[in-house]
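Scrolling down, you'll hit the structures one after another.
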Structure I
Amino acid sequence: MANPAIELDINYIPGPVSTRFHHDEQSRVKLLIGPFGTGKTTSAAWDIIDFQSDRVIPIKGKKRSRFAVVRNTNPQLRTTTIKTYQEWFTPEVFGFYNKTEKRQIVNIENKEIEILYCALDDEKDVRNLLSLDLTGAHIDEAREMNETILKGILGRIGRYPSMKDTDGQNPFLTPPQVVLTTNYPSTEHWIYRDFVEKPVEGYTIYEQKQSENRHNLRKGYYEDLSKDYVSRPDLLRTLVQGTWGITVKGKQVYPEFRRELHIAKGILLPNDSLVIRGWDNTGLSPACAITQTGPTGQWLILKEFCGEDIGITDFGEMISIWCSNTFGSNAKYRDIGDPAGKNRDSNKMSPADYLRKINIKVEDGIQTFKARREAVAGRLTKLINGVPAILIDPGCKRIIDGFEGGYAYPEMGTSGVYRDEPAKNEYSHIHDAIQYGATRLFITEEKKPKPYSPPVNVEAYGWMGS
């Protein structure tokens, strides 16, 4: 039986960013993002239970609301999200919790708040989630979610209470909201796109720093974490320091890369020198890196192009148009690509043939992965007159994320042993393109790998040694 409603008397002291987050009553989607320890899930729980639940009109003297609280997997939902909600709003005190249905009722003053906990690895939960009539919702650790989940939930909020319960009157005093909480993902993630790069109208981001919740953390919390994560700079940045980054899934191909050294502080401008284009010109995910060299020989990575489900002719034409508009009609080009680009299709045409028809003549790079990696790594570890031998435009996000660990050697199971070549993924194609160019620009004849020669079977020649 539900406990009678009680007054809310808990000492919740939000930080400055969470306070602004709570005061936002107009955004359709509001994102609370930060490093470990900033109280993101706690702030979301309070936003729903104390603030959003108050923004509906009473029906027969009681304000009724219903919220979905979503996490990626059942174990994560149970051990982190539900645990946080119920540490603050204990079912035995504030209402009740049905463990089988993952449904909690919170009774506070004149409010009855229904919380439906949903895990995305539970097919039944997903079906229910996308058929619910909700007041609002909270997506916890949103960086683990596909954006389609948010879109689906947006179609379900603002439907409870319904206007039929209020005699045709709008039951919402302020617009219904979805709350997102998360650690920082990659700059290629949909969260970065929708909240930072090209903000969607009605979407607002609230970025927390380590200082946000220090008053509730032990002394030395972040200092200790910085030591714990020193061997994983990718996680140090996103989880501890609280900045956009990439999570390495495997072993980083380029541990030599340093963000503060190899990324330009501003946009790299084209010059009058030869334009060197590296190509991954095979398959339906072609890639092209537009590069030049500076006066001292510094390699400048100006632009990246990453195709998805596009033929090489259409892709090549897109590159040609951009280059013509950027470098002018008198620019000269050197194109270097995958030797496999000469393999022919059923029309007896190779990718290189198709590119040649649109006046792009691709010479072969070196295909051996070791040689390709070393050609790029040699730039990363070299200084020219005190400046890095490679400099990357900050707009080349996939290249940068690949350098930071998106481009990685996959682990074999959970053995701690990694494969000799990187995984094929969204980062590999553009990095292949860079490497092919580097093998012709920076590997001297002496450093080029020798052709493979099979070992001689000396016994066949009757020589046994002495």
Structure II
Amino acid sequence: MAVLYDFLGEDLRRLCCLDVGCGDGTMLKAFGAQFHFAVGIDPALPQSALPPTLQVCSRGENIPFPNQYFDVVICAQVYEHVQNPYQLADEIRRVLKPGGAIFFSGPNRFALIEEHYHLPLLSWLPRSVANAYMRLTRRGHAYDIHPLSYGQLRRLWRGFKIHDFTPQLLYHPKHYHVAERVRVRIPLWLGKMLRPLVPNFNWVLTDVSDLPPSAYTHNYYLTECDGCAEFTRTHGEEIPQRLMYPLKVANLHTGQRVLDLGCGRGELALHCARSGAQVWGLDYAPEALKLTRQLPQIPNLAFQQTDAQTLPFGSTQFDVIFMLDVVEHLTPHQLDRTLQEVNRTLKPSGRLIIHTMPNTWYYRWGYPLYRWVQGLRGHKFPKDPHSRWEHAYLHVNEQNPLQLQKTLRHNGFRPRVWLANVQTFEHESNPRVRAIQRLLTRLPIVKTIFCNDIFAIARKPQI
């Protein structure tokens, strides 16, 4: 409760709260009176002193409440017990009100001592070895807990802003009522450094992914989206390499049916239509569709506003579907639903062509090296590469090649994923430095951390 008080900084009596995995109602007993309304759910409710109206027998993967119902959701020591933590996270997102908060607490797979059975390195081991370890130590017949690592949990809650209170709990254990578990105060800097190895994570999550269409503004399309200068100058007649490259890969011809999903200003759809294909451009944002009116009018080109997760077309309609710079704007579950819709509307052997950036390997390893070199040259760059862009908050699901390949396979595609540089590096005035940048984005192996553009062709298998 101290974490929620510190974070929310308001009177909790105005808020409605859901405790997912409430068990015997211990937490509800402790804080239920602090909220206007509090209810707990659990698949196996034991005898409890709480009134039945405050507890519901249900699983966290199927929460029996309407959309956007709760101001606060508590999910403490639950995710490791469910078969599908992604479905759990999706349900929690569904019932959370806009502007609401989640208190999440859960174990770390790479904790030195496993929290449930108190065995060293138990959760590090492959499942078969962990089961043998359990039997050898007479703690049970099988290891039935499914903890995730720090990185996996960040991906689980992708689309939420994570406010990590773990270092504060280690530094102020009495304030947060964990003194019996944390016997020695750990400095904040050390707690942050040891974050991937702490036994348990304690986060407050706020949703940033359910962005309204109005979040994609006129200014966004004409200042930050690649190709904005060409669009302003030629109204779609010229397109950047980011669009030209996948257009060449597609090799369209007359009579094909093409969908540009997340069409933005519409210039790619225009050039697809000029190849003789019948083209539809769809986008989530009204401001994008307003800009498509500046394009030349072509009879075999149509635009429409819609959500990518519910495509307004029948099955097996399209030969080619483009998703250029869309993936990073969808949470993992939104992306799965979108890819399932794409799979449904593609013809057998039809192709999905994807571009997404940034490459998270570049942001993790390549960018710090680039920033260091630029610092030696007297150029200051921010530590967080996202801070260079005004609309970086719109990216909720950034990828690397392996992650994208896995997602496409999971949704029934046969993918080929690769890195290919489409940046011009025009911002760099030194031609020698530009040449080195281009070289680093093309060299095998090296380009995995310096090339920032990910492309994919994903084929729908023949029936």
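Of structures I, II, which gives 10 when relative contact order in percent (Cα under 8 Å, 6 or more apart) is computed from the coordinates?
Numbers: I: 15; II: 10.
Structure II accounts for this read-out.
In terms of percent of Cα pairs over 16 Å apart, for residues 273-360 alone, which of structures I, II is highest? The maximum falls on structure II.
Please compute distance in nm of label points 7 Å out along Cα→Cβ at positions 17 and 337 for structures I, II and give me the label with the greatest value.
I
Suppose you compute Rg/Rh (Cα atoms, Kirkwood Rh) for every structure in I, II: which one lands on 1.00? The read-out comes from structure II. When mean count of other Cβ atoms within 10 Å over residues 25-32 is computed across structures I, II, the figure 16.6 traces back to II.
One of I, II was used to compute mean count of other Cβ atoms within 10 Å over residues 297-304, and the result was 13.4. Which label is that?
Working: I: 20.6; II: 13.4.
This value belongs to structure II.
Throughout, read-outs are computed from the coordinates displayed, never taken from laboratory work. Remember, it's a predicted structure, so these values are computed and weren't measured experimentally. Cβ atoms are built from the backbone, for glycine too; each structure is taken alone.
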